[in-house]
Structure 1
Amino acid sequence: MMEFYASRKRNVNKGYWMSFENHPRLTETKRNIYVRCVPCLEKLFWQLDQLDNAPSSLLLEEPLNCWKVVVTLDNEEESLALLEAYQDYQEKKKISVQGKSASKSLRGRMGTNDKKNPGIALIFHLHDEGQRDELLSDLEKLAKEINPRSRIFIERGCRDLFGSLCGEWENWQQETSVKNPSVLPFVKEKVAKLLRGEF
């Protein structure tokens, strides 16, 4: 049976986030930080450093197969209920995502950027389009049963960083032109803070 495990809450500015994964030690979450996220940010910072005088384009590799399935719900209780419902749903289908292969683990985070604002985001991180589409279909059914007002959508990982420079993620390609060079210094500083562990 697939079962989700959650980390402790981590306060970030005005909000908070907590990670979850179908492994008790959140091994895939930790591995991806150092194997995918940090190298991707380092590559982006290096490119932005080169573009200071002549903004032109960015080479995108990791962002093209880095996906999020996002569900917005009213509160944390509903988010936990959806995770539990998904666990039960998978058991009924006799599918163990963890049992297929390590690459099929499910992980993500839940929380908000501002505790004062209503609503919680439940975000699944994936690198496979097939798994993304299957998860999206499953969650669409389950989320509406928990909260008919819930919203669910997909987007690429780090859309806020790359999107501000390259525009809508639906148009990204392996080499994507910089659409908004004026925000380059802001994005570069934000990436530098992330690399320093400042959130």
Structure 2
Amino acid sequence: MRILLAAGITAAAFLVVTGADAQTRNTATSRFRLAQAYCTTGPCDPFFTFTGGAALIKRAKQPKLVSNRKLGNIRINALQRLGGPAIPPFLEAQLSGTIYYGQDLNAACPLANTVVSGPFATSTMTCTVGAAGDANCKGNLFFINFTDPECSDVSQTIQDLDIEVYEGTFVGTPTRKIATAGINILGKSPDCASGGAGCP
């Protein structure tokens, strides 16, 4: 689910990794809530459900990214199995988006003034099963690549973020996708006897 979301996910529709040409500050730390991943006929992975989760993307600064790929962390709370396979020992998360590279004043960065789309960060989330039989899964998010030193002075704007969580070793398999960025709005009938909201 691409993050062009309203309501609970208005924190940021883009992440600026360095000061972009039209901006003077790095994007602040942003939190994105996770929801059950749905495909055409229902949940993509019908064997698992969970109570909540979030991805925390921290403020990223250059030239730190030349030697440190850590971007944030991600978690799934109370992962439960609905029959089928046992809870896996780990989940895998993938962040994708479109990266717009800015100008390079010294013309040393080969990515300057280019646009690159696809995965840019990943996480291996360790699952710990509790006494109730459900599991909490969490892990750190890392950029897939370090920033090349010659590109540390080039701004990056990452838009159209897509956050996906899969069963371990099944990244990219739609029927094994458990979670994505989103919001839940639970159904509830109005209490018309007390004049509640939603009554005619």
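Read the figures in this text as sums done on the coordinates, not as results from a lab. Computed from a predicted structure; not experimentally measured. Cβ atoms are built from the backbone, for glycine too; each structure is taken alone.
A value of 4.2 was computed for distance in nm of label points 7 Å out along Cα→Cβ at positions 51 and 67; which of 1, 2 is the source structure? Answer by label: 2. A value of 124 for volume of the Cα convex hull per residue in Å³, calculated from one of 1, 2, originates in structure 1.
Who wins on FRET efficiency 1/(1 + (r/R0)^6) of positions 107 and 163 (r between Cβ atoms, R0 = 35 Å, to 0.05) among 1, 2, i.e. which is largest? Looking at the calculated values, the largest one is 1. For which of 1, 2 does helix-only ellipticity at 222 nm (-39500 (n - 2.57) for each DSSP H run of 4 or more, over all residues; to 500), calculated from the coordinates, equal -12000? Computed on structure 1.
For distance in nm of label points 7 Å out along Cα→Cβ at positions 75 and 147, which structure out of 1, 2 has the highest calculated value?
Sorting by distance in nm of label points 7 Å out along Cα→Cβ at positions 75 and 147 in descending order puts 2 first.
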